[in-house]
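Take a look at these structures.
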Structure P
Amino acid sequence: MAKASDIKNGNILRFNGELVTVEEFIHRTPGNLRAFYQARMRNVKTGKLVEYRFRTDEEVEICRVETNDYQYLYDDGDFFVVMDNNTYEQFNIPKFLFGEAARFMKEGMNVIVAFESDEPIMAQAPTSVELEITYTEPAVKGDTSTNAMKYATVETGVEIRVPLFINQGEKVRVDTRTGDYIERVK
């Protein structure tokens, strides 16, 4: 166990039985009162924001979190199977840890996963991926003068909006956080 004075921004704590990441940690000494630490923390699993005042001598549990690069292998129901690039060990990571980016996961891509005592707590896909357009309506000549968009299906099965000049079989870069088209890949 560590003291509250050992906490730094970015640490992951076990707080009320839940894992939280420290976003802001400030030492306060108000007038005639005792000093305390004001902490703003975010729950790792739910994303809920928690504010708490720690006494200076209060004991806290700082968790040891290991973050590493992994390669996404395949989809297995509610899990993604990833492989450690160094040891070739495979892990099942729950899909919900990837959030919206899970829709754009392509086999062979590199992802970042954080573990706390053999339990995956955070997962992050790349911010953009290159995907092939598997289906889209053909462009009509003369429609490209405006900023018009059309629907296209990418190789992962997700439907996104692309400019009219994009054709079937072309590769596009997609933002995994929002699902927006970024650019055409040559």
Structure Q
Amino acid sequence: MSPVLSRPNYFLTVLNQISHHSHPIEPGSLEYEFHDLLIQLAKSVQAKRNMSDEIVHRINQAFQNYQAVRFKLSIAPTDTEEEPYVRIESEFVDPPDQWRRIYMEAILSLLEAIERGTLELQTCMQCGHWFIPYQRAQVAKFCTTKCRNRHHYVLHKTLKKQEEIYHELEVKARTTNYA
């Protein structure tokens, strides 16, 4: 197991906010490559497919092109008479608002989640957000109860409207037949 470099499930936040990113990404740029890799990786996890050799190669190439993390080793003294302990710190080179850092962190987060074990990813039928269904859910279609309730409300409202239209057409058909 590699050292944890990112926040757990950070990839969900980034995946769900990708459509809200206002800045255009230039094709061929490092940001574009990370963006594309994140989407492809998430879709392969969702489809329960193993990572292809091509994706692994592209991720390794992107990591090689963008040296984003600096490591610092220190020996931290303790207040007690115990032996000092070794401390490894990692920090990102870019500030947190840089797109390539955001996508890089999301890819690292997703890869760490894959490394920890089986990962389920779904997209909500109502809002389209990515989510991880809880363990007991056999078939999860909605990210929250709010989305499930909204979906059923809209479905019920649509069916009721269709019934009203059908009833109106039926009444018109009866009145024209009598006339």
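Just so it is clear, none of the values below were taken in a lab; they were calculated from the coordinates. The structure presented is a predicted model; accordingly, all values stated were derived computationally and were not measured.
Given 0 as the derived value for helix-only ellipticity at 222 nm (-39500 (n - 2.57) for each DSSP H run of 4 or more, over all residues; to 500), which of the supplied structures P, Q does it correspond to? Comparing all candidates, it corresponds to P. Consider the structures P, Q: one of them gives 23 for relative contact order in percent (Cα under 8 Å, 6 or more apart) as calculated from the coordinates. Say which. Clearly, the read-out refers to Q. When log10 I(q)/I(0) by the Debye sum over Cα atoms at q = 0.12, 0.14, 0.15, 0.26 Å⁻¹, for residues 21-108 alone is computed across structures P, Q, the figure -0.59, -0.70, -0.75, -1.30 traces back to P.
Comparing mean projected area of the Cα convex hull in nm² across structures P, Q, the highest value is found for Q.
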